[in-house]
Structure I
Amino acid sequence: MRTLKEILADASKRKVAIGHFNISETAALKAIAEVARDLKVPVMVGTSEGEREFLDQHEAVAMVRELQEKHGQEIFINADHTKSVEKAKEAVDAGYDEVLFDGAKLTMEENVKQTSEVVKYARAKNPDILVEGEIGDIGSGSTIRKEIPKGLALSSSNGAAINPEQLTKPEDAAAFVKATGIDLLAPAVGNIHGMFANAPEPALDLPRIAAIHKAAGIPLVLHGGSGNTDADFLGAIDGGVAIIHISTELRLAWRKGMEATLKKDADEVAPYKLLAGSIDEMKKVLEHKLRLFNKLL
């Protein structure tokens with residue numbers, strides 16, 4: 001089976017992207033794996049620090065390895081938004097395929113220092129483990145937002161774009177990559193975690209994505225992809241994005257399916273039957289996203 005690094009190199013060459021979907025229970029993992037397997041495309045699952053505490057990171061890794069071995073499936077797991085060097089090292093030791101060290105809220109100097117430490121540790125443990133770094137503020141939390149995250153501001157009242165001053169600069173990206181040796185970079189390019197309840201998502205800065213990719217020289221990762229338009233996704237992929245994160249949309253689908261099942265079968269108590277509706281709804285989102293990201297539409 002190809003390594004994640006090999007798959008990313010192929011994705012960059014073909015101008016497609018790997019879909020990345022967060023999980024906190026096995027129904028989501030089942031839906032993700034089955035849709036990716038049906039479409040015959042690579043896929044990534046992610047667990048945030050909170051999701052790793054709920055699932056247990058060793059068990060999460062073991063479930064993904066089982067899918068790899070049982071089906072020969074190109075499915076990989078990422079330790080998403082790890083915010084301390086200690087937690088990043090724990091994820092490396094647990095066998096994650098990728099670790100995102102999120103030092104975006106640190107000073108640039110401290111972000112470089114801590115990210116470099118994670119890179120050095122991962123390289124020593126297993127050179128196939130990829131390390132992702134992050135610069136720029138895109139908020140946090142896969143939630144439905146009634147207002148813009150604290151610390152961010154829209155440049156206009158219609159939600160058209162984030163203020164350019166808050167976005168990642170190509171020269172900063174280049175310097176960060178050179179100083180840390182990371183494999184992947186998560187920049188702020190108009191993306192925000194979560195989704196707005198009653199407003200369109202801010203448009204992605206596609207020229208900035210292309211400029212950052214050219215300056216950084218490594219694949220980019222788009223976080224906070226829930227709610228963005230198909231056209232923005234395709235433009236981002238063409239500009240150098242090789243992994244796209246979707247979480248909130250999948251959570252919404254999970255809830256929609258569960259609510260429909262409870263309404264239809266109010267007396268049902270078997271968990272696997274209750275989850276069937278959630279799996280079906282998640283699969284609808286997953287198939288569209290994976291077809292789009294892999295340009296199979």
Structure II
Amino acid sequence: MRIVRSVAAMQRLARSWQRAGVRVGLVPTMGYLHAGHISLVHRARALVGRRGQVVVSIYVNPTQFGPKEDLSRYPRDLARDARLCREAGVDVIFAPDDQQMYPRGEEGGFSTFVAEETLSRGMEGKSRPTHFRGVTTVGAKLFNIVQPELAVFGAKDFQQAAIVKRMVRDLNFPLKIVVAPIQREADGLAMSSRNKYLIGDLRAQALVLSRTLAKARAAVRKASQPLSAARLKAELKRFIERAPAARVDYVEFFEPDTLVPVPNVTRGAQMALAVFIGKTRLIDNAHL
């Protein structure tokens with residue numbers, strides 16, 4: 001396994017793979033890897049085969065963080081990540097710094113961004129107005145740098161995956177976006193690098209997210225007719241905020257293909273929620 005830090009070196013490597021007809025799978029991450037990330041690596045390996053190349057990008061992208069978000073304290077440990085990648089059979093880690101990704105010393109610096117303008121309006125896009133512009137911009141850059149045949153994303157970031165898929169379609173990127181299932185801890189908590197922040201009682205309180213999804217699924221499957229989305233949201237918000245440290249950002253029900261909110265909830269709808277547990281903002285989702 002090698003670690004590549006410069007854009008130019010990664011592009012040279014990508015071109016050499018293209019000339020040799022090597023299949024390349026990319027797993028974009030912000031590092032501080034966990035078993036959920038490693039499941040994406042295994043999915044990429046299964047798709048490109050033993051003779052293919054699996055690249056994991058590790059980059060905490062500043063443009064997808066708002067001014068009051070946790071960029072400065074986002075967990076980082078490249079040595080640990082490299083060990084996990086090596087054990088998982090990763091071929092290359094691409095770990096650029098900010099100057100590589102957003103150069104500032106060239107004729108006024110970086111000033112070009114990619115923005116998806118429909119799927120990004122609600123949920124995360126509403127709560128974090130600049131977030132998806134950062135996601136699509138860094139995604140486009142990574143695709144141009146690594147030149148993968150496919151890129152694997154996790155379903156926990158459901159809206160993000162949908163937006164990246166739309167960007168790839170609209171801008172004619174020659175790659176396939178693969179969305180792999182959410183990986184959960186034994187007690188149901190969705191795996192996330194931010195779970196590191198859940199100290200003491202907060203870890204147990206964070207289970208309210210997965211329990212809320214289960215509660216909504218049970219309600220929908222028990223109902224003999226469509227449920228009012230507004231009423232179900234209100235009920236679920238009350239349920240969540242019984243946890244002392246929990247504060248709801250949003251609960252939403254929507255069509256999984258279009259992300260359009262639904263007024264009435266039936267089987268087949270998608271549900272997503274964002275909840276603060278103390279100061280830590282967590283997201284989760286489920287197909288109902």
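All of the numbers you see were taken from the coordinates with simple rules; none came from a lab. No experiment lies behind these values; they were computed from the predicted model shown. Cβ atoms are built from the backbone, for glycine too; each structure is taken alone.
From which structure (I, II) was semi-axes √(5λ) of the Cα gyration tensor in Å calculated, if the value obtained is 28, 23, 18? Answer by label: I. One of I, II was used to calculate mean count of other Cβ atoms within 10 Å over residues 73-80, giving 12.6; which? The value was obtained from structure II. Quick check: -16000 is what I get for helix-only ellipticity at 222 nm (-39500 (n - 2.57) for each DSSP H run of 4 or more, over all residues; to 500), calculated from one of I, II. Which structure matches? Of the structures listed, the value fits I.
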